[in-house]
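Pasting the structures in now, so scroll down.
Values in this text are rule-based calculations from the coordinates and carry no lab data. Bear in mind that the values here come from a model prediction, so they are computed numbers and not experimental data.
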Structure 1
Amino acid sequence: MKFGVCLPQYGREVSFEDLRAVAADAEALGFDSVWASDHVVTPEHMHNNIGPIFLDVFTVLSHVSALTSRVRLGTTVMVTPYRNPLVVAKIVATLDSLSGGRVVLGVGAGGAPDEFAALGVPENQRGARTDEYLAAMIELWTNDPSAYRGRFVNFDGVRFAPKPTQRPHPPIWVGGRSDAALRRAARFGEAWHPTSIPLEALRERMARLAGLSADADRVSPPATTIHQAVDFDADGIGTSERRLGRGSPSQVAEDVATYADMGIPVVVCNFRGKGTEKIRRAMETFARQVMPQF
């Protein structure tokens, strides 16, 4: 298995030194990838719970790409309808080129009504825009000249460079749990990338994805990769109510083993805790006590 780590890009205080330290630790400890999430304005519930600061997803990854040489650089996930797809295609292709082909593009349709409203994007079009924007970006990455005609995006005879280093384009991981998200994963995805989903629901959704992939004439379904909260100091560690990823290192290793038995090849760890030092200690614990078992 491979393991990623979410970067500390948001909160009440964000230290750029801590961001760089976590990225360096991830590479030194043997994590395969580092990940950033995406909000342009902070939804009210997040503002109250975690704080007002949320660094831009692509600026963070560009910064980290210059500080690292091995780890992959992923979005978990970029909210696709928020941005013009030609601009995003350029950003992703540039980052992939400058990083030596290390980008993984996690995408989703979003779900924060106040953020859609602030950006002037109709929330009821989020799924349709996501599908169309992904198709348009793939066209730009794979053809020259490029042409696309749709409901929201139209261009013809477009010259686009650089192309991504990874061919035909960086891997696309599709987030979300709905049937629409699974159909999107079957159409575009190298992986389906849900967040902290209960095991029973995960098994049902993986079976559903297999069926939708067959309907889409795929030889095999996309891989399933998990974005998982990890907390070694969570309450209720010794109870039957313990949630996945919460508990002692041995308990967390049992959860990872369950994922491995399900054929899940990648776990992206979102280490929970107040303060970057706690996150860095949790990363080291995970790397020393959990990762060697896989």
Structure 2
Amino acid sequence: MPSAVIKPTAVHWRINSPCNRRCPFCYGPHKIKEASLEDSLPVLDKLVHFGIESVIITGGEPTLSKKFDAVLQYLHARDVKVVLYTNCDFWDDHDEVLSDCLHTLCIPLEGASWFVHDKQRGEGSMRNILKVMNRYAHGGGPFEVKVGTVVGSHNVAELPGLLYLLDKYKIKIWKLYEYIPYDDRPLQEQWTANNQSISNAQYRAATQAIVNTVGRKTPIGLSSELDRDQSYFMLQPNLDVIVPVKQPDGKFADELICNATTSSMEEVQRLWMQTVDFDRYVDNLQAAAFV
């Protein structure tokens, strides 16, 4: 059923390209120059005045951006919900501003064991994530906590163990992602080389089994390839507006709409609506518990 809302209320912003990790499923931007704080703030103002209620900050690793703290404080001062995807490696460098400004924290867990998780995200990753979870994911904290997992052959058998682990915490939602391939993301060559792909049927069966677990406490959301096709309002580090679109060969590409610096929000919306599947955009936000 078509949504009554006819314009975007949330934007995903890949704030930067650099990351200290080398995850095999990564589809973050590759070597795109990051806009300065001075260039970014007028765009954020346009978004807020247009009616954007949530800015979902990703990367790269966002906490490596020099403008990270200033952006969070700027958005928080304007009553915008700040959502952050981070690997938690640099949490302590930003703990005060994060506690003050975050609405939702989204963190990754790729396995129930350090061996499985760290094999995907690198040595010490799970330790840093659990340190933040132990501090903030017990309810009553300054922000909500979400967890995301990319499902593949490496961890499909670990999902019950992950649920057991997450049920010990207060998690807003556990998002189970189907892997999405890009042509131009070098890190994804590892995924292919390690034969980590599973079929859509395997993804559906494994995730549905977890959803059907009797007595589970953790809410679960599913995110398939189809769910993410033409379903984003997204900014690149250079403030280009893009929509990830599945191509005829089955791989995704980021289709350029315009640049938010040089285009009015009315023009941005008009061009974006020509590419996005708006109902899927709304469904995607709802599945992630962002609306």
Structure 3
Amino acid sequence: MTAQTPVDCEHASPYFDLTFPGGTVQDLVREIREVYPCANVALMEEAREYPVPPMELRQVTVGAALALVEGRRELEDHRWQYLGVDSHEIEGRVDRVYRVYSESSVEAGPALMTPSVWGLAPILEQGLSEEALLGAVDAALKTFPSEATVRFHEPTGLLIVRGTKAQLDLVERVLGELRAAAKEKADSSQAVTIQLADQRARVAQAESRVALEMKRVQIERAKLDSLEDADRDNPWIAGKHEIAVAEAEAALRSAQAAYEREATVLRMLTEGKGGKGDDRR
């Protein structure tokens, strides 16, 4: 690589486009750093070779891109390998340091479900609607195969979620993004900031839907590829699986188009605001 002019990370936009052909987490982090040199990502050794499918992303942040690879897979020895992402604030800066790590369970089986509680009043008081906030949380949780339990106590503004560690971590990250949007609102005009916060929630929901539909396509393709020869020669059986793949791919295209629309609206709102304060997504 040729020498490049140092990037002013304090004022650089955190949004970038990413075309990833597939590979490992190590490959993905390398690609993220190529398109966004300000990315602070600590990749743990045990997570480097975790497989990542191809993805086409538009106007995402480091946190959003890494959130899409969180999950688990079954290993050949019947254990589960879990890939997680957490983040830490840097004092005096708006960006974060992300840690990508991996853990393995003793044997394949249901993950431990535990409850956690968040107070949403500070976010809701800044004008973000309950529907948008809870919609973003629900969309994020739908990217997991196991179902979490979500309850919202309106009188106290408490959100109660019972789920796996990975699910609870992702909820915390979603709420963290929304808290940042709420904090930003106090420093800017109320109407525009509320629009930005709501639109961020829409973009987060659209991103989560793309991830969900991408996983669905992978599952349906795997089912088709695993058919026995006899089933492949059976037009009804093979056709049923081919239709399922086509439907999943159509749903993915629809989700990607919806994401592009929401991301475009967010960019327009950001430009209309003069780019001020919008680097805290």
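Thinking only about volume of the Cα convex hull per residue in Å³, for residues 36-171 alone, which of 1, 2, 3 has the largest value? When volume of the Cα convex hull per residue in Å³, for residues 36-171 alone is computed for each of 1, 2, 3, structure 3 gives the biggest number.
Tell me which structure, out of 1, 2, 3, gives -13000 once helix-only ellipticity at 222 nm (-39500 (n - 2.57) for each DSSP H run of 4 or more, over all residues; to 500) is calculated. Considering all the candidates, the number was obtained from 1.
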